[in-house]
Structure P
Amino acid sequence: MKVSVKGTQLPSPDIDGSRLTHLKTWTASSGRSASGKMTGRVQYYKYKLELKWGCLTNSEYKTLKNLFETEPQWFAVKVTDGTGVTNFTGYSGDLNYDHCSGDEKYYFGVTVEIVER
């Protein structure tokens with residue numbers, strides 16, 4: 001999967017480190033009836049992109065930090081995978097990492113979520 005944010009190509013996520021989900025949002029009155037049947041309808045869909053990198057260099061991490069922790073809050077996202085190209089406007093969750101090397105040359109277990117606006 002290839003991902004670009006604000007026109008910048010992100011480092012390639014781990015082989016199992018990317019998931020693009022098309023989330024359903026149901027109307028407020030949706031739920032189970034007394035008989036156990038689902039009622040309501042899907043109001044809209046939105047994308048959620050989860051990314052994970054096992055190891056990033058300091059430079060790669062700083063690129064992500066600059067992309068996700070500066071204005072604008074809403075940004076263009078382009079995802080290219082085996083199904084084609086998906087474009088949406090999104091915002092990021094927190095940029096996380098498990099730990100970095102003592103000299104801060106490498107960051108390990110880096111994750112971020114991008115959600116459609």
Structure Q
Amino acid sequence: MSPEQVCELLDVLSDPVRLRLLALLRAHGTLCVCELEEVTGVAHYTVSRSLGILRRAGLVAAERDGVRMDYRLVAALSTGVTELLDRALALCLDHSQLLSDSAAAERLRAGCCPAAV
């Protein structure tokens with residue numbers, strides 16, 4: 001990666017909401033926007049905007065399932081990016097907000113929005 005690309009990646013990781021979303025996706029796999037909103041308590045606009053930034057940065061991928069828009073971490077991240085993401089998340093892993101988010105995601109049932117038939 002070029003120094004400019006590294007700076008862009010660090011800029012993407014510098015937002016607390018985006019870090020919370022990445023931590024949830026890292027721990028729980030695929031989650032839809034509704035689940036991410038409910039778990040974090042963050043407004044739809046902010047979650048969607050943050051996910052768009054993460055998508056453009058190549059960190060998350062989206063897949064539509066009816067009205068659901070499911071997000072997951074990109075599986076083919078480079079080793080360096082994966083290590084950076086893991087280290088960034090490890091720094092705040094014990095933070096009460098991330099622990100609360102993870103516990104809420106465990107309790108949440110997939111069914112927040114209907115899938116197309």
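Values in this text are rule-based calculations from the coordinates and carry no lab data. None of the values given here were measured: they were computed from a predicted structure. Cβ atoms are built from the backbone, for glycine too; each structure is taken alone.
With FRET efficiency 1/(1 + (r/R0)^6) of positions 36 and 60 (r between Cβ atoms, R0 = 41 Å, to 0.05) derived from the coordinates and found to be 1.00, which of P, Q does the value describe? The value was obtained from structure Q.
Highest-scoring entry among P, Q, by mean count of other Cβ atoms within 10 Å over residues 4-11, is P. Of structures P, Q, the largest value of mean count of other Cβ atoms within 10 Å over residues 20-27 belongs to Q.
Of the structures labelled P, Q, which one yields 0.96 when Rg/Rh (Cα atoms, Kirkwood Rh) is computed from its coordinates? Going label by label, the one that fits is Q. Work out which structure the value -18500 belongs to, where helix-only ellipticity at 222 nm (-39500 (n - 2.57) for each DSSP H run of 4 or more, over all residues; to 500) was derived from one of P, Q. For helix-only ellipticity at 222 nm (-39500 (n - 2.57) for each DSSP H run of 4 or more, over all residues; to 500), the value -18500 is produced by structure Q.
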